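So, here's a batch of structures to check.
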Structure P
Amino acid sequence: MAEYTYQVIDKTGKTKKGNIEADTLEKAKSLLKSEGNTILKIEEASLLNKEITFGGMGKGKKVKARDLAVFCKQFNSILHAGISIITALDMLSTQTNNKRHQESLKNVKDSVQKGETLSNAMKKEGPRVFPGILINMIEAGEASGSLEVALERMSIHFDKDTKLKGMVKKAMMYPIVLLCVTAIIVVIMLTKVLPSFADTFADMGSELPAYTQFVMGLSDSLIETWYLWVGGITFLVVSYKLYAKSESGSRVLARLKLKIPVFGDLTVKTESARFARTLSTLLAAGMPLIEAIEITGKTLDNILYKDALKDAVKQVQRGIALSVPLKNSGLFPPLVLHMLAIGEEAGDVEGMLVNVADYYDEEVQLTTETATSLMEPLIIVVMAVVVVAIIAAIYAPILDMYSLAEG
């Protein structure tokens with residue numbers, strides 16, 4: 001799903017700017033027009049034109065899965081108590097601390113009061129507030145008269161998704177924090193500690209070892225031309241982000257992520273768990289398989305898995321079993337494929353996918369713990385090697401002087 005930056009005139013005549021997510025430019029335009037806006041300008045978002053928001057106040061701020069889990073749980077409890085949808089929405093808007101979500105719930109309440117269905121009212125707020133899977137589940141619940149059941153299922157879904165993302169984030173953040181600490185220590189040693197030995201080296205009157213000269217030169221460069229270092233690092237970060245957002249770059253990086261030891265395995269298990277959980281939830285609500293696959297593909301993070309499900313939709317439309325294109329993609333583990341094939345033969349795809357999701361939820365937790373336990377000693381060793389290398393540059397000329405004196 002792409003992101004677009006827009007400038008419109010709303011129903012009240014005010015000019016608005018913001019970001020919107022949609023599959024295509026035409027769908028983004030259609031969504032904006034459905035809200036009564038007159039489009040002045042719309043284009044694909046980039047780092048140069050994207051509307052930036054801060055904190056939880058911005059229109060473009062995405063509501064977290066944790067907030068959605070709480071929302072669904074509270075909404076279900078209030079409706080179960082016999083309270084009307086409008087009153088429930090009013091109560092929920094005063095309970096949430098997320099300003100973006102609070103504003104959206106008030107808008108949804110106003111739309112429902114005017115006669116719109118709950119799902120259509122939520123759809124107007126955009127996928128950053130109410131994701132497609134939630135809207136489709138609400139719509140299915142309204143059609144079948146089981147809105148409370150739909151909300152309960154989505155509460156469980158978002159709760160498990162939050163835990164899944166939390167485990168992955170933990171595995172990724174730990175090495176990043178340690179690497180940042182290492183970088184800070186290196187910078188301090190090169191800019192503060194090493195220069196204090198410069199006078200000592202000058203008083204020796206002898207030529208410094210080549211290694212020490214190199215490290216001293218690096219220290220001088222970091223002190224005197226720090227702005228070039230900052231600019232270079234900023235350029236690399238921006239270039240990487242732009243490349244990661246490009247069509248070819250996103251796929252290249254997605255393939256690389258799958259090949260990284262331990263972390264590649266973590267990606268496969270995470271995407272398998274999310275795929276199984278989302279598809280089983282949608283099928284449980286009575287959604288047609290093809291539509292459920294399309295929505296499930298949008299919830300995945302790795303673009304290769306998104307592509308695999310897009311291809312699966314075309315294959316299933318031709319009457320081919322879902323397990324076949326997924327197997328041909330080479331992305332899903334054998335267990336997922338075998339369980340899915342058994343479910344297709346037995347007519348219980350939903351039940352099999354629930355079992356798959358539960359299994360891979362546990363696998364993600366175990367893999368996360370493994371990744372953390374492996375990265376901790378590895379990064380500490382790297383940190384020690386870097387620090388020792390700088391210390392060696394300091395003591396190399398001193399040791400040389402002693403060896404000459406003894407000789």
Structure Q
Amino acid sequence: MTSPTTTSGVHFRSHTLPNGLTIIGEIVPDAHSASAGFFVKTGARDERPVEMGVSHYLEHMMFKGTERRSADDVNREFDEMGAEYNAFTSSEMTAFFATTLPEMTERSVDLLADILRPSLRQADFDMEKGVILEEIAMYKDVPFWVLYERAMEEYYGDHTLSFRVLGTNDTITNLERDTMQRYFDARYSADNTALCLAGAIDFDKVCAQAEKVCGHWQRTGASRDNATPTVNPKEFEIRDPNVNRAYLLMLSPGPSVQDEDKYAAAMLAQVLGAPGNSRLHWALVENGLAEEAQAAYDPRDGCGDFFVYGSCDPDKVDAVWKAMNSEIESLVGSLTEDDLEKLRNKAMTSATLAGERPSGRMQRLGRVWTYLGEYVSLEDELAKMNAVTLDDMRRVFDRFPFEPRTVGRMLPA
């Protein structure tokens with residue numbers, strides 16, 4: 001077990017069980033709540049084609065009961081604790097977490113650990129399949145989501161980052177319960193999972209409890225190939241009789257989550273396309289050319305993406321695309337120290353606000369550890385944001401000049 005690391009009154013602790021389960025925590029003695037979450041390094045990119053959507057499907061199944069608890073028991077016990085609880089699945093990780101009063105931490109960890117070993121009963125699997133298919137159908141009514149998923153498929157091609165987190169109608173319909181069990185046994189292992197804690201936590205007590213409730217979990221040596229994938233620049237068009245607006249989306253490479261240039265990349269994307277106050281907003285939305293216009297940066301394991309998105313009247317789609325390109329081309333030359341100061345203040349405010357609550361600290365801690373396998377304090381991260389210069393942003397643009405591009409349009413039929 002590590003010695004405590006202290007930063008601004010926050011004590012970082014870590015411990016690894018014999019089976020490889022890592023327990024990490026930011027102990028905040030003055031906090032009035034406690035947050036706990038299990039982060040598993042698995043998601044859509046770790047699935048096989050016939051398994052597409054299984055990670056998200058498993059997220060649902062975790063709440064359907066265990067050997068010790070029924071689905072009703074799970075929901076009732078979270079409610080009895082007064083817990084704020086949830087889960088999420090992405091392309092690269094799955095997480096299950098809860099925030100409670102400090103005296104409820106032991107019950108919370110026990111319940112979270114239990115649902116991480118679900119029964120996966122055939123009847124529950126069959127019933128939940130309909131729920132997943134309904135969720136897929138719901139997202140088909142969201143133009144941005146339809147365009148984004150198609151763009152990711154075109155952009156990443158045969159790489160598993162092209163996989164849809166929810167899966168498709170075909171993959172979910174054809175998925176079998178035993179296939180899910182095999183995926184679960186391989187990926188949801190002790191050595192591919194971290195228990196992340198934040199707030200008023202008795203760390204040693206939680207470690208002892210984790211040994212009791214998680215010590216029997218198996219080690220599998222689960223891994224991931226995070227080599228930078230080859231992307232496929234191209235243009236495509238979707239015609240949809242159910243839309244009456246035009247939608248544009250562009251994907252291009254950016255720094256990976258392991259790359260220190262990710263801080264400058266995030267700021268570059270904010271200057272270009274932050275909602276409400278950015279180059280794209282003033283050039284397109286304020287001028288009435290588009291209804292939406294924004295850009296963002298997504299750091300991933302071994303790679304990253306910039307994306308630019310807009311929606312407008314179909315008759316204006318070419319003008320909007322021309323204006324977007326103009327703003328991208330002039331971005332570096334238009335950067336000013338005033339831009340940088342505003343970005344620093346905004347980023348630091350956002351990170352600091354998240355860090356004031358144990359739930360925010362737990363989420364950040366889990367995501368960073370799952371990606372990097374190391375501790376980065378909030379203060380260290382803020383310092384790296386504050387150290388970004390205009391030259392850093394220019395260098396990132398030189399490395400990742402929003403090229404090569406995959407560009408998609410969704411238009412009325």
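Just so it is clear, none of the values below were taken in a lab; they were calculated from the coordinates. The structure displayed is predicted, hence computed values, not measured ones. Cβ atoms are built from the backbone, for glycine too; each structure is taken alone.
Side notes on the structure shown:
- Entry that produces 2.5 once distance in nm of label points 7 Å out along Cα→Cβ at positions 228 and 340 is calculated, selected from P, Q: Q
- Given 14 for relative contact order in percent (Cα under 8 Å, 6 or more apart), calculated: source structure among P, Q: P
- For 27.6, 97 (Rg and Dmax of the Cα atoms in Å, calculated) the corresponding structure among P, Q: P
- Label whose coordinates, when mean count of other Cβ atoms within 10 Å over residues 68-75 is calculated, return 21.0 (choices P, Q): P
- Between structures P, Q, the calculation of mean count of other Cβ atoms within 10 Å over residues 108-115 yields its largest number for Q.
- For 4.4 (distance in nm of label points 7 Å out along Cα→Cβ at positions 20 and 276, calculated) the corresponding structure among P, Q: Q
- helix-only ellipticity at 222 nm (-39500 (n - 2.57) for each DSSP H run of 4 or more, over all residues; to 500) derived as -24500 - corresponding label from P, Q: P
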